[in-house]
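Given below, in the form of structure tokens, are the structures.
A short reminder: the numbers here are calculations on the coordinates, not readings from a lab. These numbers were taken from a predicted model, which means no experiment stands behind them. Cβ atoms are built from the backbone, for glycine too; each structure is taken alone.
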Structure I
Amino acid sequence: GQDLPYQRPVIGLNDIALLQYTGGTTGVAKGAMLTHGNLLANIEQIKSVYGDLLVPGQEKIVSVLPLYHIFALMINCLL
């Protein structure tokens, strides 16, 4: 694919980054739209709480929750 044309997309904070599927309180699955801004804000909040405990590049995290769970996705994958 190196010969195919590529134009880097312009991505803003309000653009949808992913759909987080949840049953919420009703039990009926639905996709919650999470934007790039949502995810970045949450990462900054997490870093403000755990920042002193983590050394970039030396973190070790055991993930007991599935990564489709929003807590595991944010803490164990994106952080």
Structure II
Amino acid sequence: SGSRAVTIDTTPPGAPVITSVMDNMGTVTGDIANGGRTDDTTPTLNGTAEANSIVRVYNGTTLLGSVQASGTGAWSYTPTA
């Protein structure tokens, strides 16, 4: 009956980051600049997070949905209209 050392990671993961927002509908398409405007009601959000973590996307306090980050931490979310 040997003893084993246990290490507890108490450092919380960093917050997910939105790296780009893509407009793929309407007359103007492409990357939406920070603070920019879009006519796309379902723009695609792309970002990074802790690998394999769940990213929850909110509009204010309303949860729009969630997606799992990949093993490299990449994630993408397109809301419904």
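Descriptive notes on the structure:
- Comparison of I, II by distance in nm of label points 7 Å out along Cα→Cβ at positions 3 and 67 - largest value held by: II
- Looking across I, II, the calculation of P(r) over Cα pairs in 10 Å bins from 0, in percent that yields 17, 38, 25, 9, 6, 3, 1, 0 traces back to II.
- Ranked by distance in nm of label points 7 Å out along Cα→Cβ at positions 27 and 43, structures I, II are led by I, which has the greatest value.
- helix-only ellipticity at 222 nm (-39500 (n - 2.57) for each DSSP H run of 4 or more, over all residues; to 500) derived as 0 - corresponding label from I, II: II
- Which entry (I, II) yields the derived value 3.3 for distance in nm of label points 7 Å out along Cα→Cβ at positions 11 and 35: II
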